[in-house]
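Below you'll find a set of structures to go through.
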Structure 1
Amino acid sequence: MLDDLGRKAFYETVFSRRDVRSQFSGEPIDKDVLGRILLAAHAAPSVGMSQPWDFVLIDDESIRSKFRDHVYEEREIFESSLDASKGESFKRIKIEGIMESSLGVVVTYDPTRGAPAVLGRHAIDDAGLYSVCLCIENLWLAAVAEGIGVGWVSFYREKFLSNLIGLPTGVRPVAWLCLGPVTHFETVPDLERFNWQSRRPLLPYLAHNTFTERADLDQVVSLPLDS
């Protein structure tokens, strides 16, 4: 159980987490720090304790530059689908820090890990994929606690990345994460700063017993006024 100081540090870590794009310093990640971050990721909960993830650490400049070029092809495809107003907002948004970050980490999902009898996955097959997402969240929060920035790149086709890094058939690349020391963490997320999307308050998305029921929430939970 955490004491008051530990709880405060935890919540500060959660609320200071940012998807980093432009703030990477380019300095190397200390090997001990990287080890702690990866161990925290590997300690994530997983369905049936299958731990269906692998981590591919990428510092090869050629691989990174090929991936960056692919990402910018996908950026152009997305931008072409936007109306004029959204297009202007999107032009100001940096979508990756592939070359600026110290390291790329591809987190993968292997659905055969622990199969065929993965306890807890028989009814919800995606529980394995959810487990990988929990692993990524662990990694991200541990990185923030260590002062390391993380940026999740999602402008890519799975087949391209799988071929680029030689993934076995059936293993999915869930995330390319850009990791590295940063000059600072922004106080406001990029997508809010560039007027793409604002953070929604919690209260309108909180229900009681059924999806549409909002009554008597104050009997169950106490939230700050700005929630």
Structure 2
Amino acid sequence: MIRFDNHAFKGLDDSLKQLFDLLQSMGAGVEELIAMLPQALESADAESFAQAKNVDKIINAAELKVDATVAAAINKFTIMAEDLRFTLATIKIAGTLERTADKIKNCIKRLSRVQQPLDTVLKDELSTAIKAVGGMVPLALTQLVDYTPETAKALLEHGATVQQAYRKVILQLHNHTSSADDETHILLVAKNLEQAADMLVEIMKTSHYVHFATKYEKASA
């Protein structure tokens, strides 16, 4: 477990804690975007996309702050072993969270352009995927500080749920009678959710390396 209160220099403790807090704030922003999706399934609302863009800007600013904080910490302190892996990993994780936010924002944009109401099966599968992705965000970030195989398993199960929903959406679209534009939007919503889930799994894998200095292997995790 990574601690933020056990270093010779309190400034290093503060820097590491600040980095984690920034990632947590980015994760909260991603969760805020995900929370907009259920309503977007119910009605096409252009205003929701405008709101999503504002949240995305805050996430982008936090990513830049992570980069600056890491640079300052490395210049000021001698960081070694797990602390160094943690510090460098925050850059990768911040970038992954920023891309995840972009995927969710894209879902909101596309749903704002789809004719309502959605086909019931499509709506149900997208709802399942949305709920699963939402459950993955806190699990992925928890792994960075306190990695457990149980949490990794739960996160991967959520990811598998998203993949299954994506496949079911594809099958349903084969039998669908919506316009080509609507079908494209729906397909890309499902694909973006799947890609967001993949990115959250990557955060878990990065966290595994931080703690154990080895590549994540599913069979041994």
Structure 3
Amino acid sequence: MKHGQIEALKQLALAGAAKGHTDITSSELGKSMGVSQQTASNRILELVELGMLTRETVYRRQRIRITDKGLAVLRKEYMDFRRLFEAYDRLTITGEVATGSGEGRYYLQQNEYRKQFERILGSTPFEGTLNLRVKGREAGKLTLLESLDGILVNGFKSEGRTFGDVNCFLAAIRDKKCAVIIPLRSHHRGIVEVISTQRLRDVFNLDDGDFVAIDIDVSSKA
């Protein structure tokens, strides 16, 4: 199966289609996958043809359920990743450099976060993140990473605003020490956010569209 088809199955399962019929539009599926409505619609049609999904239209909305054949594919993916995590303490994710929204810089300017990240990295972090967009199997690795416990960075309140807890994993790009951060309250689906003591774009001369492999220590603990 294609990576896009497996990702569509996963997102449909997360939307409830593994337990029974769920109402979901192609636009909604596309948004969760980070692809266009047309691409998501094509993935649904492909999966129906492969016998992975059943689909019916009710009042102009499609009701989708993952079949036993589709669930078997998801179980195999789960077992493959489980063997990966049980066999190793490290995980490599490859992503495409992408320009972020600027939120990383804003959060890293907060003193409470900065002090905790400084203890983790051993020095003051650069005020900004390197964003890597991941798709297909790499996105599946990120989903698994999000389910693990790493180094907890405690949230706080400041000027009437609540800043949530963040999960953190020590990592490296080539030989450069860094860390992956995952906000526990919310996160950008399909994006790996990386912090370091330096601006990694400058260190490695990176531009949008470049591919970067990051080696993550999944045994990271406080």
* For FRET efficiency 1/(1 + (r/R0)^6) of positions 93 and 117 (r between Cβ atoms, R0 = 35 Å, to 0.05) computed as 0.20, the structure of 1, 2, 3 it came from -> 1
* Kindly point out which one of 1, 2, 3 the value 27 was derived from, the read-out being relative contact order in percent (Cα under 8 Å, 6 or more apart). => 2
* To do: Match the computed value 29, 25, 21 of semi-axes √(5λ) of the Cα gyration tensor in Å to one of the structures 1, 2, 3, and report its label.
  => 1
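Each value in this text was obtained by applying a stated rule to the coordinates, not by laboratory testing. Small disclaimer: the values here were computed from a predicted structure and weren't measured. Cβ atoms are built from the backbone, for glycine too; each structure is taken alone.
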